[in-house]
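Student: The next part holds the structures, each set out as structure tokens.
Nothing in this text is a laboratory measurement; each read-out follows from the coordinates by a stated rule. None of these values were measured; they are calculated from a predicted model. Cβ atoms are built from the backbone, for glycine too; each structure is taken alone.
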Structure P
């Protein structure tokens, strides 16, 4: 386990990275702003173009990106403990697929952004309940059964999304595809997502000792007094709701929940007391940086942020696979 001084250094460093990434997001764009202008816009309520750009456009988007990235990374870290697989992904349980079905139906019906978010969350919640209900079955509950059930539900949701896309009118396809590839451009009010991130982290942190034991195996944890069944259920619910909140806010954004906890684990070890908050900070920072690049690389046109996270995540994932294969020799 990391020493207290080393853990503090890691958290302070990642906090600094988070602040730098948010500051860069506020400075960079179609209108470039100097740091002193951004500072004045944040703390001076006087009307100005810079103030409107920073307070009404860039700051809500940056905070929403940080919250969504933190939620996905937290969900990934929890699921990697739950499934005892360091390469598990938050979307493996079909939550993203359910949200996608709900969002596509809302867009097809011509609903507003609020309606799309509402339907996406209901779809994610429905997928969560279906996966848990089928995986629980007659009362037996294993990592393999949960994983297989999630994969099947995700595949079914993917088929429904493909069907909706094939039937949708052409003028709605652009919005549907942007949502499916991840989009933070509609993130005007990040308050609920930030609150969800804070609540999920506060709920998870008191159980880090039990999570450390669960990571060693269910039998070991149960022998040492952990209520494994209840802990598994709690981890599943928190990870699922965190994923649902992130997907509802930003659409499907891949690889954050896969690579961030794994990279943080390589740097910090497997102590959940440090891994969970460090993953939140690193995941939030990564998504803010990716979103800043997405809206500036080909400005004034904006790219779906999910494209950037995939371009970053694929080579990192392949590197991790190569590293693990070499380590196993």
Structure Q
């Protein structure tokens, strides 16, 4: 009998029409894995992210019926998907953690192939690839653009970071810092930390009930989060190098402009304080501020990492 157990974490908001069916599909897939000897047990964790429909009542009734197989966290209000996932990770008991959306577009029947891929290639994370998406045209285009941008910024070769259907080894999430809306970039964060990541093609279904929670503003938030993640991964432990370089190059540009103005003054016989010198002065001030910010953030960074490791250990022999 396999020693692994699985915790499925499902953040859900206003999914009254989907949540019961989603739980039943998860239960069927996971019971099949238990019977096949692939895992020794499982649990399903639903995080009710402050829903305003009747999902809380559905979950209460389901919990009475399912007892220990289902665990429910209910937020007082809508806090967002990242806090919901963090709460689910916090109480998960499984050695493997599966995540998925609560809208029934992810197919729990794909969990076995995620597990198979993880074991076959000795991976830390396996993410789903919705190669035949059932979303609106505009959403598919936005997703393609975001994936292309992410590949350029992060440097990985995965096709679909937006798919919520993923499986993680537990130790990955213990090494994870979740804040803001970084749930969509958990895999990117782990890739930067050095974890082995793979993907498999998964089924993607049309929404069964309810309304999509994605809109244009969330896309803008995603772009900002991506740039922050790159900055955090590259400079969180050395912000002075980032801001200091901005300051130094600002000063270099100011000196070059000043030299250009002096040469021009010799040629025409006069030196006036015009727009170019004003811009050079501004660059000097900006450079000084950047260096000062670098020192301030460097002190904050050292305080942040005072009791934390800036590395990730795979194993010790």
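Student: One of P, Q was used to compute distance in nm of label points 7 Å out along Cα→Cβ at positions 118 and 278, and the result was 4.2. Which label is that? Present the calculation step by step, with values, prior to reporting the outcome.
Tutor: On the way: P: 4.2; Q: 6.1.
So the calculation was done on P.
Student: helix-only ellipticity at 222 nm (-39500 (n - 2.57) for each DSSP H run of 4 or more, over all residues; to 500) was computed and gave -17000; which structure, P, Q, did it come from?
Tutor: Q
Student: Then there's this: Which structure, out of P, Q, was FRET efficiency 1/(1 + (r/R0)^6) of positions 6 and 262 (r between Cβ atoms, R0 = 35 Å, to 0.05) derived from, given a value of 0.00?
Tutor: Attributed to the structure labelled Q.
Student: One of P, Q was used to compute mean count of other Cβ atoms within 10 Å over residues 14-21, and the result was 16.9. Which label is that?
Tutor: Values: P: 16.9; Q: 20.5.
Here the read-out was taken from P.
Student: As an exercise: distance in nm of label points 7 Å out along Cα→Cβ at positions 54 and 70, calculated from one structure in P, Q, equals 2.1. Which structure is it?
Tutor: Attributed to the structure labelled P.
Student: Just checking, which of P, Q has the largest value of distance in nm of label points 7 Å out along Cα→Cβ at positions 86 and 126?
Tutor: Result for distance in nm of label points 7 Å out along Cα→Cβ at positions 86 and 126 over P, Q: largest is P.
Student: Comparing relative contact order in percent (Cα under 8 Å, 6 or more apart) across structures P, Q, which is largest?
Tutor: Sorting by relative contact order in percent (Cα under 8 Å, 6 or more apart) in descending order puts P first.
Student: A further question on this structure: Suppose you compute P(r) over Cα pairs in 10 Å bins from 0, in percent for every structure in P, Q: which one lands on 6, 26, 34, 23, 9, 2, 0?
Tutor: P
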